[in-house]
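Please find the structures below.
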Structure 1
Amino acid sequence: MEVSIVCDFPLFYFSRRPALCLNRALAKNTRKYSMEKIRLSKRMSELGLCSRREADGYIEKGWVEVDGVIVDELGSKVYPSQQVKLRSPAQNTQQQRVTILLNKPVGYVSGQAEHNYKPAITLLDSATRWAEDQSPLRFHRSQLLGLAPAGRLDIDSQGLLVLTQDGRIAKQLIGEDSKVDKEYLVRVQGKLEDSGLALLSRGLKLDGEYLKPAKVSWQNEDQLRFVLQEGKKRQIRRMCELVGLNVTGLKRIRIGRVKLGNLPVGQWRYLGPEETF
């Protein structure tokens, strides 16, 4: 839509203030009408309402409103300024979805089974639930449907692994713009040069790209503490190799504000309603 203003006199005939107001109004209208529409599912993901895949399912079921009107056609587009809301059935569905915290042992893969190794999800049953879990939820097999790891942990690494049915949590932890940090304790062998900590913290390249700044410090004489905001494949092990260190043990102890704590190896608990990453 084009916005035009017809004026019988040049702007210099007006006082300075009316001219300024007119120019501002023109700029505001131009911005408003030149704004491009985006897919509704993408906008829902941007707003943190759900994942894009979940959004498509909600749209098909008629569980999404835009400016108070139900939208049930896939591929629909909206202006970013429009109000998008989930209807009650979608909200109820989200409340029933579970997020599980597992202390993954060495020897299990995070996701799909590969090279005859078992996926971490096979550890989840009523017998391996931590006895001190305070959640009122009861475990049943249907909770495993759609449950997926939100971030990897290598087969030879141990520690906190998040598995969730909730697309909002998955996006928060592994989305492109995620800023949730992860903390690791890393046992190493080898000699680290004086510049080694600085290189690990900022300055290393992997796969042709500079890594995001990290926090790296000595925990004790043979163990480093890493805090990262990204998770490239085998990142910490490869970082250590670049500065002459060999990793002999790696344990993730925190993701955002959620800590591994005293959760035993091979056991799991539910994410509590008061816990957020």
Structure 2
Amino acid sequence: MSDTPTPLLSPFICAGGANLAEPAVLSFLGGMAVAWCCGSPTKHKVNADALGVIPWGSDLGVLAVSDGIGGLPHAPEASARVIGRLAQPLAAGEADPVQSRIMDINQTMCRENYQGGATISAVLLEGLRCASSHVGDSMLVVVDRRGRVKFRTDPHSPVGDAVAHGQLSEQAAMRHPQRHVVNNSVGSRAMWVETHQSFALDASDTLVIASDGLWDNLPVSEVVQMVVDGDLGEVGHNLAAAVSQRMAGAEPGMPSKPDDLSFILFSRRGAR
């Protein structure tokens, strides 16, 4: 399967409980972005994930995934508000737009005593460089053409901290009863934004930005194997199918956590 990417002239957003019927394949900043957002296959609730593929210029834009925190009111609205703030047009002279906008929407939600929260993982792409900002456990992984992980963010969660410090294996973390608990979220007065300096992207690198619906069902190594080669549109379809199968518990002995799922893949390899 090979999809023809749709040229992106304005922000592509899936939010507010919406679901995509199939992964969207988009022409973005000289490369290809594949976006998927869908609610849990077993929950009778509105999809609380949201995502945005946001062009700010011919060589500047943002990829972002947000996950409304379950157990709190207005989860779908919370993630939609975060993505909506990032998707607003870039103002002249606006400095550190991703971090400042995350801070801004957090201050607004706190001022309103908003009863909801969300995670966010956002990547600012500028020319051939990228920089990440994140809050919570939506995660970014950058993979090179040989399948090596060049960069990954660490989830802001007790389980994520244990994995980052070598106290818990990734496999054990995927089965941990508290893997859903986060200790940092937009909508909290104690929120902080973890940022990383920009670094160069090779033309063959692939970015994977996803909510915990991906990482709680597929280990990073398995995701890497799937995205490292081939047509990115086909990769997106295969990845969505693999996670759905894992969530359905069709593979005995493998982790299975039905959940909302959002991901964005981006690469300039084979760009059209």
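All of the numbers you see were taken from the coordinates with simple rules; none came from a lab. What you are looking at is a predicted structure, and each value in this text was computed from that prediction instead of being measured. Cβ atoms are built from the backbone, for glycine too; each structure is taken alone.
Rank structures 1, 2 by mean projected area of the Cα convex hull in nm² and report only the one at the top, that is, the highest.
Looking at the calculated values, the largest one is 1.
Quick check on the output: 0.75 is FRET efficiency 1/(1 + (r/R0)^6) of positions 57 and 129 (r between Cβ atoms, R0 = 35 Å, to 0.05), derived from one of 1, 2. Which one produced it?
Only structure 1 yields this read-out.
Ranked by Kirkwood radius over Cα pairs in Å, for residues 113-200 alone, which of 1, 2 sits at the highest value?
Top value of Kirkwood radius over Cα pairs in Å, for residues 113-200 alone goes to structure 1.
Consider the structures 1, 2: one of them gives 19 for relative contact order in percent (Cα under 8 Å, 6 or more apart) as calculated from the coordinates. Say which.
1
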